[in-house]
Structure I
Amino acid sequence: MEVPLPFWTTLDRPVGEQFSYWREVICEAFTPLAAEQAGGRRGRVPDEPGMASWVRSSALTATNCAEVTSTTQLISHGPAEVRRTASDQVFVNLQLSGHCVGSQGGRTCVVAPGGFALFDTTSEYRLDFVADKATREWHVLSFRVPRAQLLPLLSDPHRFTAVAHDAGRAGPANLVASTMTSIWQNLDGLDPHAKDAADVAFSSVLAAATGGSDALRDTSRATLDAALRAAIVRYLAANVTGAKLTAEKVTARFGISVRKLHRLFHEGGRSFGKTVTALRVEGCARELTATAATRPLADLASRWGFADQSHLSRCFRARYGCSPSEFRDNAHREPAESRTPIA
């Protein structure tokens, strides 16, 4: 039995509520966005009442896929939306009908039907969608790729956004468009292994079309996973203090499932939980070295996310072969290179 794809629509809402539902519910479902209706800018009354729109969405392994139809409007991802963005993603928007004037990073592009452009959620961008005159709607296929998965494959990770790629001619851009269309048409019939393969293939083809780096030659699931795992570890290291660094919070940040997160770390040789604990203990050790006789161990345990001082002591001894207090007492008696972990 086929499972229906997640679907949102304004069409079952009263006309007067359609725009607010689109702006407050649907636009927030993928990444924080602000929408303005055509004619509604600068305080004017919109050209038409309501906003007939719908979105259908599904996912590969790490890449989310969506089909979107709506009416003429300006969609912006401004400073407030960037601050509210919980995960670092790159959107690949393939224009099926209507056109879009997109801008980001000081660049502006016009994406005509059959073309596509990329936009990065870590900085501001604007998408001015204009409906097709005959149908009075625009239609887009939008894939959301984890930033950490795509950027290592690009030769220039700073100038790949807001560039229109014409898929109407034979070449890499055409291959991206046809790959997106094929994945979308067959997505509900793919098993997990096929989804994983399609995810790798799409990232590789996209990088080749938008400026691939030398790393693209070695692209494989292992390569992409290693890059994603490294990005997650950097995030963990920057946010490891406190007790709120959960698997769910990390997966929301990177746009992957909890299952994939645990698989990433298992294949890297150390579980997610052990990685977090190691980072906490190492942070504790650095603080003990820098402030040899000040912070109480109970406060240190709380600051670095341990349940209590006993929990800290057990983890610390397993990592360094001594208690935190012994480590602190010896901090200025030994050269730093002698204070190495035992596990």
Structure II
Amino acid sequence: MKNKNVTINKVVPSAAIENGVIEIYGEGFTADDYAVDSVLIDNIVARKKFVSEDKIVVTIPEYARKGEIVLGSNADEKAVYSIVLGSKLADNLHCVDNPVVDNEGNWYVTYSGKRDESPEVSIFKVTRDGAISPYITNIKNATSMAFNKDGILFVSSRFEGMLYKVLSEGEVEVFAENLGIPTGVAITQSGYIYVGDRTGKIYKISPDGQTSLFAELPESLVAYHFALDLDENLFVSIPDISSVSSIYMIDNFGKSVLFYAGFGRPQGMAFDKDGNLYICEAKVGESALWCLKSTGEVLKIVASPPLIGVAFDQKGNLGLATATSLYKLRLGIYGKPH
């Protein structure tokens, strides 16, 4: 949208959460007689990181909830443009992997805590309308979660080396143990559970709780993060302290191949119903939600601070977790069915 002096042609990406960095493209941003002197997002001043004739880079202000961008010029004229801005559902969390969502649209997030810490709440439940309440309280260092097709939640503990099965709100039982440092959980349609030991092993657990070694990968000093594609190949991101980290694909027979090595610190991942892979980039200065399309194209989808996890519900909503907060955006992207 434009006025007679300043024009906004596009904003990249077209969705964001607070503290994400967006790029505004257009014309006339630095002309002497009508230069842009302010950027407002949801009527809050946004910090400018870069300004040129045709590009402005800004940070989404904290507490901004609506995506209206207003460029004000020294000629008292404005240019207006709108993007999708996520709403914060919960904060004061400690997320170390993807959030998960049930068939009713309720979200679940961890307060994992420091190693050997026993927080008062292990997992919080966040309803569709944003009400938050304790859900599980007795798992030390709750780490990775996944629902099976019957709606049963499984949770790993990176401290205890165990996988728990949630029987009901507040009640769990040990489903498998001796799993090393279990980070990353994914469940197939037939009920087999993949659990990653970040020291280099991927375990496969049968529906009756029998554990076997499925594959081996390079170890991670941080964590493994899992996602299953439409053919139930297992994708594993291995964030590390180096500048470039890798994503591997493991087929149904346990054979692994390097899939992609273009991200700095890839963390949580999820597939949509069309087979596109979404990756949380947590490297400072490059953080965002990215999409690696089935065609091979790589797109920045959501501007954000460093991200930990991502999940889709079946209503077109996207959940994003930072280390301390959960956000929801409606982008019309539908997740792969459980």
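Compare Cα Rg over 2.2 N^0.38 Å across structures I, II and report the one with the greatest value.
Largest one: structure I.
Here distance in nm of label points 7 Å out along Cα→Cβ at positions 153 and 209 has been calculated and equals 2.1, so which of I, II was it run on?
Computed on structure II.
Can you say which of I, II returns 61 when percent of Cα pairs over 12 Å apart, for residues 185-232 alone is computed?
For percent of Cα pairs over 12 Å apart, for residues 185-232 alone, the value 61 is produced by structure II.
Of the structures I, II, report the one carrying the highest value of distance in nm of label points 7 Å out along Cα→Cβ at positions 25 and 137.
Across I, II, distance in nm of label points 7 Å out along Cα→Cβ at positions 25 and 137 peaks for II.
I have 0 for helix-only ellipticity at 222 nm (-39500 (n - 2.57) for each DSSP H run of 4 or more, over all residues; to 500), calculated from one of the structures I, II. Which structure is it?
II
Bear in mind these aren't lab numbers, they're just calculated from the coordinates by the rules spelled out. Not measured: the values here are computed from a predicted model. Cβ atoms are built from the backbone, for glycine too; each structure is taken alone.
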